[in-house]
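Chemist: Scrolling down, you'll hit the structures one after another.
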Structure I
């Protein structure tokens, strides 16, 4: 991740919609079309040092690409953090103009901690799309299976069978596309090999983790744990000491880590001894599984960083 080294003189907050952009630099506000020509004109006339927007279902990508082309630093803000920042001022109203102004303020105040957006590799971008689509279909398949077993579902049995067969074929097609993409990209193939070199990580888990956490191998250990949603957060007040819980991060990465951790809990894989030691020290099983998930992602990050594809 890269960050700004100097405070931005002019920070531009942009609230993105499908057809238009609400823009605010702390002094003036405007609305422009969400088109390549309009964005280029905006960046040329405003000349910002930092542009801040938030995820909007992909409609923000045009803005990010044009900022990158113009050499302007840009940050795609985490929605929950941005909303917490806005609420901290007691702002209860919600509009595109308000959000744009607050994004500009967010950039001016928090610029030292805002990672700058970088264009993903084309194959990594395609891998993310394939992995996310597969996850959607797997969830849909589970839902259809549950419905097919519900009371009164017999009358719709033919519909359930047809739908499940279609979903199964689509999942298989996506898995073939993922395998082909990994095979043709030497970098992805090498990273997958490093991950699957860990006893307990299969190809599906490895591809899911790498697609949804492409930063892996370039992070500090605590950053890796937090980004994967496996970092324990304190729950304390006064003399009370509550149980630390995993929160935040990327839930699909955490889900992909759960099965390898269960494998360790069953006494299999290279983290079985780590899990057994935690249990022997009195840790509840669910906490031991959570700690094992964190150990797995930290170890994967270190091996990818050090380019190691052997078990240790």
Structure II
């Protein structure tokens, strides 16, 4: 598979990413380390070096060391084990040096796709950012993260003759209110992801545009952080999904995960509103934000707006920065 064109990141961003890999991918009760992704998003929004350096200084205070690297003989044995992150990273560094990035991605993405919601979608999102930046070190770190956090989400074999919104509404009525249980996205999703009602979740036909539109509509209606991550996950899938062996199966995996996250979210909240703000104004505010979620969302929203032309992308970004 030919690699997509990559616009180089700045030398400052590259150096800070390398330094950030001294830290592990998780911290606290299972929160994901957003520093690498936020740095790339800031760089793509043309933040000056001083902003990247200040953000790094402030953000890494909450992080933990990556730990020691035990040699990895069988990486498949570590799937979902939450162990030996540094060893897995070293394994992928060696594999990429020998086989090349495309070969490693083509081998591993079909394996990892059933767990694309790993760590609340963050492993897939981090890999998408690594691919966007063309940063080999980040690519290896993201693959290691995805392996250790891997958790497959079952996708039912049946198909339903209804669109995504209709399916979601029917299942929500059956499942009831499950919002707010658990500190992390993964914990909140686990409360609903195996509910019997999800057996009827898959439409007959599915397209990424439709899944992305569902996620955008849901987040536009409520600022819940679960819903934010469904938007950024759809953005990530556009970059990572190209490596799936079975594109339809991977897309159905995404829809099942987005639906589970939506069911576990606060679906009624502060709506985004029409805005007169432009992207340059929004990004100028975003790069001054200390909030990694705001930074990533604004980068995602502008990218998705360029892809789909949906004005709601502009509106969710404006809401995020207070415009």
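Chemist: When Cα Rg over 2.2 N^0.38 Å is calculated, the result is 1.17; to which of the structures I, II does this value belong? Kindly include the intermediate steps, with their values, before the conclusion.
Modeler: Working: I: 1.17; II: 0.95.
Source structure for this number: I.
Chemist: Right, something else. To which of I, II does the computed value 19 (relative contact order in percent (Cα under 8 Å, 6 or more apart)) belong? Mind showing how you got there, number by number?
Modeler: Values: I: 14; II: 19.
Attributed to the structure labelled II.
Chemist: Supply the structure label, taken from I, II, corresponding to Kirkwood radius over Cα pairs in Å, for residues 230-293 alone with the calculated value 14.7. Don't jump to the answer; show the numbers that get you there.
Modeler: Values: I: 12.6; II: 14.7.
It must be structure II, since only it matches.
Chemist: Quick check on the output: 58, 47, 21 is Cα extents along the principal axes in Å, for residues 142-261 alone, derived from one of I, II. Which one produced it? Let's see the in-between values first.
Modeler: Numbers: I: 58, 47, 21; II: 37, 34, 27.
Derived from I, not from the others.
Chemist: Of structures I, II, which gives 5.2 when distance in nm of label points 7 Å out along Cα→Cβ at positions 54 and 166 is computed from the coordinates?
Modeler: On the way: I: 3.5; II: 5.2.
This figure was derived from II.
Each value in this text was obtained by applying a stated rule to the coordinates, not by laboratory testing. Because the structure is a prediction, the values reported are computed rather than measured. Cβ atoms are built from the backbone, for glycine too; each structure is taken alone.
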